[in-house]
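Since every read-out is calculated from the coordinates, none of them should be taken as a lab result. What you see is a predicted model, and the numbers here were worked out from it, not measured in a lab. Cβ atoms are built from the backbone, for glycine too; each structure is taken alone.
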Structure P
Amino acid sequence: MPLTRLSITPSSAALRDAVSRSLFGAGAQGLQEDGEALVTVLGPADAPAQLEAMVAAVRVVDSAALIEVGALAEVDWSSAWRSGIGAHELGALAIVPPWLFEGRDPSRTVVIEPEMAFGTGEHETTRCVVRLMAGVVGAGDRVADLGAGSAVLAIAAAKLGSTRVAAIEMDPDAIPNAERNVAANGVGDRVTVIEGDARLLLPLVAPVQVVLANILSSVITELLPVIGAAVPAGGAAIFSGILVAERAAMLEAIGAAGGWAVARETSEGEWWAVVVRRTARAQ
């Protein structure tokens with residue numbers, strides 16, 4: 001059944017607040033501004049009785065207000081939101097939602113169920129890291145994914161041959177989604193989701209050949225000493241979540257940390273990512 005859209009344009013700006021209060025007083029659950037108009041939506045069970053009450057309340061405070069009533073078709077949001085989630089071909093791997101997995105090679109496909117946890121392939125920073133991982137993560141490598149979110153990067157590392165991946169995430173709300181994604185991709189024997197602070201946990205899973213960190217640039221800077229101590233000479237780190245405008249400052253921070261050499265860079269939109277190789281173990 002259709003919804004009802006009620007649009008009220010007050011006759012003057014001075015009466016706008018009074019009109020708003022009258023609508024809420026008559027039972028409006030929320031108002032949206034559409035130019036000069038105030039818009040609310042009524043469900044099938046609410047109209048026409050509540051619609052009549054709202055119109056009457058508005059007329060009391062602003063008899064000259066423009067009132068428009070129209071039908072608003074209901075949207076199947078459970079299906080509509082999916083149209084914004086696509087498959088992403090990222091070199092050696094692809095990131096796809098479950099409903100686009102059919103017919104794909106499981107060995108090169110990362111299946112992620114979009115939820116609240118960050119990391120579905122829809123964000124440029126995630127795509128930058130996955131593109132850079134080819135040639136960095138190899139067979140038998142031990143990897144740590146810091147700020148793992150949905151565990152998309154940890155799963156990608158396993159698909160690229162890593163035999164032990166620590167997906168470290170401090171947000172407890174992200175952990176169930178990460179664990180479900182690990183199970184759905186059949187990499188539970190290689191990927192372990194760990195809840196906690198990377199500063200404390202990374203030393204416990206070290207040494208690792210590769211560190212993945214798609215997090216805030218300020219956090220990466222703070223973690224550089226811990227990452228440097230966890231990665232032996234010859235190992236690497238991939239940093240993302242960094243704005244192109246922050247590139248110079250991040251390169252300066254990496255240089256100041258010592259023992260790193262820039263190997264590769266990439267960018268997409270306003271985001272920049274980099275591969276750095278460990279040239280010396282932290283003292």
Structure Q
Amino acid sequence: MATRNYKGYPDPSHIISFDEASKLLKDRDTVFVDTRNYWKYVKGHIPGAVNLELYAFHWFDTSREGLETFAREMAQLLGAYGIDNKKQVVFYENDSGYDAARGVWLLEFLGNKNGRMLDGGLGLWKRKRGELSIEDPEVKRGRFTARPNWQVVCGVDELTQSLTQRNVPIIDARSRGEYDGTYRRALKGGHVPGAVNLEWKLAMRRDGTLKDAGQLKALYAGLPLGGSAVTYCQSGYRAAHSWLVLRLLGLEGAKNYLGSWYEWGNLPTTKVDS
């Protein structure tokens with residue numbers, strides 16, 4: 001169960017506080033996932049946490065077939081770390097960053113809605129004097145069957161159609177330089193036509209925790225958010241963070257464009273603005 005009224009979020013089900021997480025260290029139905037690289041993990045991590053560097057797993061084919069393949073492969077990967085369709089999974093990194101958010105989104109896409117990001121990450125865990133370990137845990141493989149949740153992912157065809165209908169807010173979670181084409185990271189520079197630039201890290205406090213509901217609502221106040229929105233970045237990680245923020249604010253129809261600019265900016269048929 002999520003902490004009630006945590007930071008005033010309308011839907012706090014995908015985030016977890018230090019106090020709540022620290023009570024789950026010996027819970028057999030909970031898996032902690034450290035999303036940093038191994039060389040950081042081995043220097044100290046939450047006891048029992050498995051190490052899965054999620055930033056290593058990009059995907060840029062968002063056709064239906066491509067997304068189904070991605071789902072199968074990621075389910076196999078998570079299963080190898082003891083995660084199945086029912087386990088609660090707490091993802092974390094050094095702060096409330098986008099790798100941990102990507103884990104929450106990924107789990108939801110695969111059909112397990114029990115993913116949560118540790119607010120403040122390992123930085124806050126250490127400041128609160130949480131227990132640490134330098135040992136790799138023994139892991140029993142889980143059986144994870146991918147049941148893709150198409151309500152949380154957006155593909156290139158769907159985004160193209162949305163541009164024609166102009167009925168879905170599009171949020172570019174990248175830096176301003178990427179958005180306006182000054183910093184080009186694909187064949188094309190610029191942004192998806194009509195997209196609004198709200199860099200993902202604007203949702204963060206200086207101490208590495210997420211801002212509260214009032215601050216986040218103010219951040220998104222200028223957008224006509226109704227039942228849905230699409231987030232994107234370069235490769236779907238920062239976009240996953242913005243997706244998570246929208247979910248905390250109660251926007252159940254938020255979708256992450258998994259292929260993001262790496263796909264959109266390299267396809268000959270897509271339109272861009274700068």
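Of the structures labelled P, Q, which one yields 19, 54, 26, 2 when P(r) over Cα pairs in 10 Å bins from 0, in percent, for residues 138-233 alone is computed from its coordinates?
P
Look at relative contact order in percent (Cα under 8 Å, 6 or more apart) for each of P, Q: the largest one is in Q.
Taking mean projected area of the Cα convex hull in nm² as the criterion, the top structure among P, Q is P, with the largest value.
Upon calculation of distance in nm of label points 7 Å out along Cα→Cβ at positions 154 and 258 from the atomic coordinates, which of the structures P, Q produces 3.3? The read-out comes from structure P.
Which of P, Q yields 3.7 for distance in nm of label points 7 Å out along Cα→Cβ at positions 106 and 242, as computed? Derived from the structure labelled P.
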